[in-house]
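As structure tokens, here come the structures.
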Structure P
């Protein structure tokens, strides 16, 4: 069962309902799950089809995505399931919004994942006004997090997640966990309506550090959740110190959360690369 002292919500990062079942059995709880086109592409159902030399039509793939998400939702009806829209570098806000609106109707506990770029923020702004819940993904800077806060002003707590990708920052020598720390610090000056979801968690140290920092949510692959269970679902003590190794610091910036989101510099190459990767994985499934 969930440790009584654990305030952070624990999500599974997977596109496979069988993983959901396994983690529920292992941990005794699960607060939610995150999916994306890449995870759906490597799910057993998709891989089985590809091994037969078959691909999906666009409609078949969307239907497969819907069925998978509905299976996951049925296993964690009280949790949250993040479902990503299809977007490439040319996808506009209107197309993202229309996809998001359709996906939001699939299940009662959806958070729609939009990329943290200009078009994604436009779609998010509209979605929040229409009463939808969102998860802004592929976040790599404090400025992007500030823009998400600004674009979603007026939303209720629990309706907006932001997903900084710590592992991908680590990959290029930057301390991804410091971005989490910086965003959490910045958000203390706001109304608390945006929850920080630590994503791209690569190891148990990332996981422990996110709990220690007070991240609202952590999403982790099955492997790491198993490792956490093997150490007794340990909660780090006040003495816990994250060892950053050779990773370089990400300085904190003083930003005004009341500024219009368009005033922030939200462009980041890793966001662009992430969009490209998700689109490629998705398109590889289509005939």
Structure Q
């Protein structure tokens, strides 16, 4: 693979609904064979680098974590030409030192979601990609430095427990995730998003903005949405500032990914050409066109 232009995609979660300072900013509609994305996509450029912003829950927060159209969102970003995806989302913390207001650059996931479509592939075109290391280290480096640039307290590395929601954890669940499973933060939206990004050969990084201590903490008790919104408001400016600093960190020209994220489908497709479902193959034109 040869060098190409960087095109940064940012998926904003609760509290992050735009990117500040985009040149030639416009909201565009992207049609996807996987359904209607969460919203239009805000496109533009910063420091000569193309950027796209997609509000995960839609403007006005109309999608619950379960109803977010994850496949359509990832497909739409890929169709636009996005090369690198940064996920920004609110989360709870299982660690005393990972306090509300802090940022965690996630490097692992435990997927406890169960009511979502988790793959672009299936009957008629079977594929198996590796998600042993589900985030791109190059993008995680950029996110870490961009967060420090805006004065955020940053924790590099952490395991994100993805729960189905929309309810928060029971106390028993919170204690199990923390004490038995060793998770560091908990959220509702990074799965199957990270898996789908890998299938789409998109580099992916996850920035978790801590809003609360879930329900395990003896001094904080149950999660309170009012407190979460207060913390989100404080985090939002830093989250937007982080996004605005990414072009400087990544640069205009993009070399092939050292982790191989952009080649994840190289040997993943199991179904031979003669046995592939033409309709499914047609839907995969943006996601897997490079290898089909």
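P, Q: which one has Rg and Dmax of the Cα atoms in Å, as calculated, at 18.3, 61? Let's see the in-between values first.
Numbers: P: 18.0, 54; Q: 18.3, 61.
Checking each candidate, the match is Q.
Where is mean count of other Cβ atoms within 10 Å over residues 47-54 largest, in which of P, Q? Before the final figure, lay out each step's value.
Values: P: 10.9; Q: 21.0.
The structure with the largest value is Q.
Thinking of P, Q, which structure, once relative contact order in percent (Cα under 8 Å, 6 or more apart) is computed, gives back 23? Don't skip to the end; give the middle numbers.
Numbers: P: 23; Q: 27.
Source structure for this number: P.
Continuing with the same structure: Tell me which of P, Q gives 3.5 when you compute distance in nm of label points 7 Å out along Cα→Cβ at positions 31 and 95. Can you show the working numbers first?
Working: P: 3.5; Q: 4.6.
Considering all the candidates, the number was obtained from P.
Moving on to the next point. Between P, Q, which one scores greatest on mean count of other Cβ atoms within 10 Å over residues 127-134? Working shown, then result.
Working: P: 18.1; Q: 15.5.
Result for mean count of other Cβ atoms within 10 Å over residues 127-134 over P, Q: largest is P.
Out of P, Q, which structure matches -7500 when helix-only ellipticity at 222 nm (-39500 (n - 2.57) for each DSSP H run of 4 or more, over all residues; to 500) is calculated?
Q
Quick check: 17.4, 51 is what I get for Rg and Dmax of the Cα atoms in Å, for residues 151-270 alone, calculated from one of P, Q. Which structure matches?
Values: P: 15.1, 46; Q: 17.4, 51.
The structure behind it is Q.
Each value in this text was obtained by applying a stated rule to the coordinates, not by laboratory testing. Just so you know, these numbers come straight off a predicted model, no measurement behind them. Cβ atoms are built from the backbone, for glycine too; each structure is taken alone.
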